[in-house]
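Down below are the structures I want you to see.
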Structure P
Amino acid sequence: MAASSAALDQTLAALADPYRRRVVDLLAERPRASGELARALDISAPAMSRHLKTLRTCGLVEESHPEFDARVRIYALRPEPMVHLLRWLEESERLWSAQLLAFKAHIEKAVPAGPDA
């Protein structure tokens, strides 16, 4: 559990940055070259490189090199970290739903139901 918790922490930390979330949004459409991502976000190539490094480190993206030019790096999303994030969010939602339902039941039992009570 500690390993998956650490991976989830890394994913959430990476997604905390709005530029990296935008990169994830763009890569959800299709794989893209780093230069294309930098132009789409209107940031410098070195800044994009740092964001992509963070996303690679936590496993959200993977890079490949097309056969025609090994200098070009194409980035694509990896689904595994997002699946773990989704599972965590679903579990959190179940927990909060149960807590809120219990709270509602407690309030309804403690507070009179109408003006005649």
Structure Q
Amino acid sequence: MHEISLVQGLFEQLKELAAANNATRIISVTMEIGPLCGVVVDSFQFGFDILSADDELVRGAKMIIQVPPVSYRCTNCSHVEITAGRKPDACPACGELLLIPDGGSDLLLRQVEME
């Protein structure tokens, strides 16, 4: 489960941000997890919950996860289908099977609330 190592990396970022802002406690963390980035949202949340219990800086912090929609462009008719769910099986306009994704592959730290 590589999500644990990603959460550990996030904690390092949070420690640096807290030190730079003279903060002693993280209240909330907002993450954007693209559906194509290869991260299992539930596993990331689980890793955050488990590891934050042992870290004074983030103990009790709330994790907010945003999953952005992905645009899929049809290679045949250029129709763009936007979905927050799974990839369409085919283009709804022409039935083409080859759809090219645009976006949805990022793992971003969007916002940190600290005191």
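Source structure of the calculated read-out (P(r) over Cα pairs in 5 Å bins from 0, in percent, 2, 10, 16, 17, 12, 9, 7, 6, 5, 4, 4, 3, 2, 1, 1, 0, 0) within P, Q: P. Assuming -8500 is helix-only ellipticity at 222 nm (-39500 (n - 2.57) for each DSSP H run of 4 or more, over all residues; to 500) as calculated from a single structure, say which of P, Q it is. It was calculated from structure Q. When distance in nm of label points 7 Å out along Cα→Cβ at positions 44 and 92 is computed for each of P, Q, the one that comes out at 2.6 is Q. In terms of FRET efficiency 1/(1 + (r/R0)^6) of positions 76 and 100 (r between Cβ atoms, R0 = 41 Å, to 0.05), the structure with the greatest value among P, Q is Q. Matching task: 25 is the computed value of relative contact order in percent (Cα under 8 Å, 6 or more apart). Pick the structure from P, Q. The value was obtained from structure P. Computing FRET efficiency 1/(1 + (r/R0)^6) of positions 4 and 84 (r between Cβ atoms, R0 = 25 Å, to 0.05) gives 1.00 for which of P, Q? Considering all the candidates, the number was obtained from P.
Coordinate-derived values only; no laboratory data. This structure is a prediction, so every number in the text was calculated from the model and none was measured. Cβ atoms are built from the backbone, for glycine too; each structure is taken alone.
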